[in-house]
Structure 1
Amino acid sequence: MTLDSLKGTYARLRDEIDSLGSPSKPTEAKLTRLMCELDQVERDLAAFRRLAQTAPTLRDVIGPSAR
C-alpha cells in the first residue's frame, strides 16, 4: 500500500467510526471490525514513518568525498 492510500483508508475509517454515533445503532461487530482495520492502518503508517527516518539520504549514499 502506498502512503497516500493508507492516508485515504485512515480517513475513511475515521469517518465511518465517527458516523456510528448517529441515531442508528451500530453493531458491536462492525465497530470492532472498523477499529481493527484502523489499528492495522496505524501500524502501517508507523512502519512508513520508521522507514522514512532510517532511509539513507542521497548525501549518505554519495558521501562527503563527492563535494
Structure 2
Amino acid sequence: MRKLILLILSSAMLVAGTYAVVFELLFANLIWFRFVFGGAILALLGGYLLWTDFVALRLGIRTWED
C-alpha cells in the first residue's frame, strides 16, 4: 500500500511540475520564472522518487540509498 501511494504521489509531482514548466514557458504571455523554477524542482523531485524507488530497482541499479 505504501508503494502504491508513493507511485501515485511521485507521478503526480512529475506530471504537475512538467506541466507548470511547459505551460509557463510556451503559453504564458508573461513568464514568471518563480513558477518555472518551482515546477522544475517539483518535477525533479518526482522523477528522483520514481527513479530510486521503482525504475532503479527493476533495472538492478544500485543507488546511494541501498
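What follows is calculated from the coordinates using simple rules that are stated; it is not laboratory data. Note that this is a predicted model, so its numbers are computed, not measured. Cβ atoms are built from the backbone, for glycine too; each structure is taken alone.
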Answer label among 1, 2 for the case where Rg and Dmax of the Cα atoms in Å, calculated from the coordinates, equals 14.2, 45: 2
Between structures 1, 2, where is distance in nm of label points 7 Å out along Cα→Cβ at positions 1 and 17 highest? 2
Please compute distance in nm of label points 7 Å out along Cα→Cβ at positions 9 and 41 for structures 1, 2 and give me the label with the greatest value. 2
